[in-house]
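**Q** Following this line, the structures themselves.
Please treat every number below as a calculation from the coordinates, not as lab data. Bear in mind the structure is a predicted one, so any value in this text is a computation, not a measurement. Cβ atoms are built from the backbone, for glycine too; each structure is taken alone.
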Structure 1
Amino acid sequence: MPGRLPIPADFPSTVKLAILPPPNIDRPTNVLVLLHGLGDGHESFANLGKQMNLPETVCIAIRGPKALLDLEGAHWGDDIIFDSSNGGLDADAGLRESTELIKVLINDMLVEKCGYAHREVTLLGYGQGGMCALSTAIALHQLSNDTTPRELGGIISVGGPLPSEAPAALISKCKTPVIVCGGSSASAITSTAEEKLKRNFEHIEIKRYRRSGDRMPSNRDEMMPIMQFLARRLKSTKGVPEGSIEVA
C-alpha cells in the first residue's frame with residue numbers, strides 16, 4: 001500500500017516545515033526530507049525542492065529546532081560553539097537532539113502515520129543539516145534487525161561529514177547508500193572525514209567540485225551527481241499495475 005501525501009497536521013506543532021507535493025498531481029511514492037545548513041531556514045530549501053521538480057516525490061523542508069542567537073536563522077546543534085580557529089560557528093556542536101527529532105519524524109510520522117517504508121525516504125542536507133542526515137541514518141541502522149530493516153532510500157550530504165559523536169567505525173556497516181559532495185579544497189570533507197564515512201557506510205560516493213569550499217551546487221555539472229543519485233534511488237510506480245508488489 002503506497003504512502004499518502006503528508007499534511008502539516010501529521011507533525012508536531014513545534015516543528016516548522018514546508019510540504020511540497022509532487023508535480024503534475026503525481027501520487028507520492030517517495031519522500032525527500034530537506035535539511036538546511038547552519039544559520040539558514042527551511043524556506044530556502046523549500047525553494048530547492050520546488051526547483052528540483054522530482055516526479056512522484058513529496059519534498060519536506062524542515063527548520064532546525066533551535067534559533068541561532070538573536071538572528072533569524074536556525075541550527076541543528078545541541079549547543080552553539082565558536083570555532084577558535086576562525087571565530088565562526090562550529091557546525092560540529094552535538095547533534096543528538098536533532099538526530100532524535102528527525103528519527104522520530106521518519107518513524108512515527110512518515111512510516112507509521114503516512115504509510116511509507118524507510119526505503120522510500122531520502123534525506124538531503126547541507127553542512128550541519130548534512131551531518132544531521134548522516135547521523136540519522138546511523139541511528140536508524142542501529143535500530144534495525146532482520147525483520148525490521150530501517151535503511152533509508154539514501155543520504156545526500158553537501159559539505160557535511162559525520163559528526164564527531166558518531167561511531168568511529170561500525171562492525172556491521174549502515175546499508176543506506178550515501179553521496180557526499182565537497183570542494184576540491186577548503187572542505188569539511190577532509191581525508192579523515194572521508195575515511196570515517198567509509199568505515200560506517202557500506203555504499204558511499206565522494207564527489208569533489210572543481211572549486212574550493214562546500215557551497216551548494218551552483219551549476220548543472222555540480223548538481224549532476226546528486227540528480228543521478230536520486231534517479232537511481234527514487235522509486236516509481238508509473239506503468240506498474242495496481243496491486244503489484246516489489247520483489248527484493
Structure 2
Amino acid sequence: MLLFLKIGRLGGAGTDFAAFVQHVGIPSIDLSFGEGYPVYHSMYDDFLWMQLYGDPLFHRHVAAANIWGLVALKLADEEFLPFDYLSYASELQENVGVFEREAVGFSISFAPLYNAIEELKKASAKVSNQRKDLEKMGWMAKWKKDPSKVRELNDRLLMTERALTSREGLSGRPWYKHLIYGPSQYNDYESKSFPGIDDAVENAKKLNTSESRRLLQHEVWRVARAISQASLVLSGELK
C-alpha cells in the first residue's frame with residue numbers, strides 16, 4: 001500500500017477548524033485520507049454507501065482513527081509543544097514576496113512586514129535555544145529541571161498564534177480574527193496568506209485610487225503589528 005502525505009496550511013472557511021484557527025487563533029490540525037469520492041455531498045453520501053462500496057470493512061476508517069490516536073498521544077506526552085515558528089516565519093516571508101509583486105506600481109512599502117518577520121525569526125531562535133537549555137538540564141540532572149519554566153515556555157508557544165489575531169477582525173468581515181491565515185473575500189472556500197492584504201490588493205487593482213492604496217498600506221501595517229506582537233509573546237516580553 002502506498003501512502004502519500006500532503007502537508008499544508010489549514011484552508012477554507014466552511015471547515016470544522018475554521019472557528020478555532022480563523023476566529024480564536026488556536027493551533028489546529030486536520031487529517032484525512034484521499035481527496036473526495038464520487039458521491040461526496042450527494043444524496044447517496046451515507047453510511048450504507050460507505051459500508052457497501054466506499055470502505056466495506058472500514059479499514060481506512062480504522063487506520064485514520066489509529067493515526068489520530070497516535071497524534072493525540074504524542075501531543076499529550078511531549079514535554080514541549082512541537083511548534084516551529086522559524087519555519088512559520090520563513091513561509092510568511094515567501095508570501096510577502098508574492099503580494100509585493102502583485103502590488104507593483106501602487107507605491108506600497110512592505111518594509112514593516114519584512115521587519116516584523118525578522119523579529120519573529122529572532123524570537124523563534126531565542127525560544128529554540130531556551131528549549132535546548134531546558135532539555136540539556138533535564139538530560140544532565142532531571143531533578144534540577146524547573147517544571148514552571150517548561151510550562152511557561154509552552155504557554156508562550158501556545159499563545160503566539162492567538163497574538164496573530166485582531167479584535168476588530170478582517171475589514172468588513174469581523175468574525176475572521178486571524179490576520180495571517182483565512183479565506184479571501186473573493187473565495188471563502190480556500191485559505192489565503194494575509195487575507196486582509198489580499199482583499200486590499202484586489203480592491204486596489206479594481207479601483208486604483210489613492211484611498212484604495214492607502215487602505216492597502218494600512219492592512220500591511222496591521223499585519224506587521226500583529227506579527228511584532230506575536231514576537232513579543234513568543235520571546236516572553238509580553239504576557
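**Q** Comparing distance in nm of label points 7 Å out along Cα→Cβ at positions 47 and 151 across 1, 2, which structure shows the greatest value? Each step should come with its number before you reach the end.
**A** Values: 1: 3.7; 2: 4.3.
Structure 2 comes out on top.
**Q** Determine which structure produced the value 11.7, 34 for Rg and Dmax of the Cα atoms in Å, for residues 103-166 alone, calculated from the coordinates; the candidates are 1, 2.
**A** On the way: 1: 11.7, 34; 2: 17.5, 60.
Computing Rg and Dmax of the Cα atoms in Å, for residues 103-166 alone on every structure in 1, 2 gives 11.7, 34 only for 1.
**Q** Computing log10 I(q)/I(0) by the Debye sum over Cα atoms at q = 0.18 Å⁻¹ gives -1.55 for which of 1, 2?
**A** Numbers: 1: -1.55; 2: -1.32.
The read-out was computed on structure 1.
**Q** Moving on to the next point. Once relative contact order in percent (Cα under 8 Å, 6 or more apart) is calculated for all of 1, 2, which comes out largest? Before the final figure, lay out the partial values.
**A** On the way: 1: 15; 2: 28.
Structure 2 gives the largest value of relative contact order in percent (Cα under 8 Å, 6 or more apart) among 1, 2.
**Q** Out of 1, 2, which structure matches -17500 when helix-only ellipticity at 222 nm (-39500 (n - 2.57) for each DSSP H run of 4 or more, over all residues; to 500) is calculated? Write down the numbers at each step before the final one.
**A** On the way: 1: -7500; 2: -17500.
It was calculated from structure 2.
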